[in-house]
Structure I
Amino acid sequence: MNTEKVIDYIVEWLDNYCEQSGLQGFVVGVSGGIDSAVTSTLCARTGRKVLPLNMPIYQDKDQLGRSGRHIAWLEKSFNNVLGAHIDLSSVFQALERSFPREIQDGLTMANTRSRLRMVTLYAFATHHRMLVAGTGNKVEDFGVGFYTKYGDGGVDMSPIADLMKSEVYTIGSTLGIIQDILKAPPTDGLWEDNRTDESQIGASYEELEWAMQHVDEPADNELPPRQHEVLSIYRKFHQANRHKMDPIPVLKIPDKIKSG
């Protein structure tokens, strides 16, 4: 990959998209991970206004520290960036008090955290007339669907969704993203036990990238047991999360039904 050319291409695409939209810049949720760090930095490189938001909800202190340091680095490096810190823990606590206890399982509440952040991003974006930039990579968005529908999947555009996770790291290194973020295990930051993406999925991003390239391997091919397992994991997630990746189904009612 020609990293510099890819960076320039994405920055130009972002700039043109913003120009055509008639809006002022970009709002980005910053989590302390590589994807949001790269996305926010690419947005900053357009020269347009960028508002990176740190939105903790019972957040692990390491994640909170990384996101804060990244925003500080952005503000120091780009005069078009102004970050904000919005602690959503009390809002989440209000939902916990309001929701029936029987629906408050782990996954439901993890997704609720993500959707609270989406609401916050759009509140800032609407007020400042900005676009919400998505932070999903190709493996998450089109491979295993590892994101929250109408949470971190609720965005205006996806500038890094054609990049594999490994490519995001390469670009992050070139952009000068801080080492703490480059070295941190990927996590969605939605669980109080700070579980990693790999522990939730059952495979590393490196393995998932391999699976995306070999998903059509016949089941009887002679592969090492772990590769068969990774393919099975990939196919399971891909099939279960197709509803996130495909357009929303629209029921077309035949004319004879409407008129009959």
Structure II
Amino acid sequence: MESLLHKFIEEVNDILKPYKDSNRNFLGSDVSKQRLKQIISLSQGKDTEDPSVHELAFWRWVAFEGYEGIDPRLFKYKQTLLMLGAFHTTGWVPQSFKEKHILEVGCGPYGMIEIFPKESFRVAFDPLNDEYDRLFHKIRSKSINYTTDWKTVTDNKQGFDLVICFNVLDHTGDPEGVLAQTMRALKSGGQFLIQVNTVRDGYERTEEHKKMHPSEIKVNEIQELISGYCNSCKCDISNTPSALNEFWFMAWGHKK
């Protein structure tokens, strides 16, 4: 089934190519004037120590230009395929979380939280959500509470049944603190899914990539951090580096 979906995306991408317009965002509008000014400055070689500018510049490029040669209008489907594939690795089923409380920390423009039933209570936190709402508002679910306010998370006194932190921790300057906040929002016995792109000695990354990923995390480091929150968990670890010389790591289980 997955190979058929990949084939479908490739075929539709070929059809869309003649109609691509890089001056138009088919998924939404544009970022705020202030953010656009920062991105233009960055493109002119005026660097910044703020990793959020690099992050937002990347996703604006994805919205307008596409990623890996795929038309931006197919972003939703490619992202859904990625998230479904990753979640199904756990053996869990999205439909089983119907009417459950679900939190995604660092959801990005279109996160894993999108694959869950609309009857679920879904909260998606990301400091850049206001800008993502501009860029991707045509494809984001209206039934998800996309927020930049962590108080929205802490207001849920009963705790969440499932928390997701997918491809986030190495994008922050304090991965241990972000993980602690994430797990604190999860009720005892609740389920978690943590995914990190890890690094290994001998595999160099570009300087531009490092600016978007200020924290280098090795497999043993993230395993040690996660072990403090569960009695046992399962892991999916790749020994094949990505094109960016990172190694996939994903862990899932129940909070003790």
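Worth a mention:
- With mean count of other Cβ atoms within 10 Å over residues 50-57 derived as 23.9, matching label from I, II: I
- For volume of the Cα convex hull per residue in Å³ computed as 137, the structure of I, II it came from: II
- Test item: FRET efficiency 1/(1 + (r/R0)^6) of positions 58 and 154 (r between Cβ atoms, R0 = 30 Å, to 0.05) calculated as 0.90, pick one of I, II: I
- At a computed -16000 (helix-only ellipticity at 222 nm (-39500 (n - 2.57) for each DSSP H run of 4 or more, over all residues; to 500)), which of I, II: I
- Given 0.8 for distance in nm of label points 7 Å out along Cα→Cβ at positions 26 and 66, calculated: source structure among I, II: II
- Among candidates I, II, the computation of relative contact order in percent (Cα under 8 Å, 6 or more apart) that gave 20 used structure I.
- For 147 (volume of the Cα convex hull per residue in Å³, for residues 138-241 alone, calculated) the corresponding structure among I, II: II
Bear in mind these aren't lab numbers, they're just calculated from the coordinates by the rules spelled out. Please read these numbers as outputs of a predicted model, since none were measured by experiment. Cβ atoms are built from the backbone, for glycine too; each structure is taken alone.
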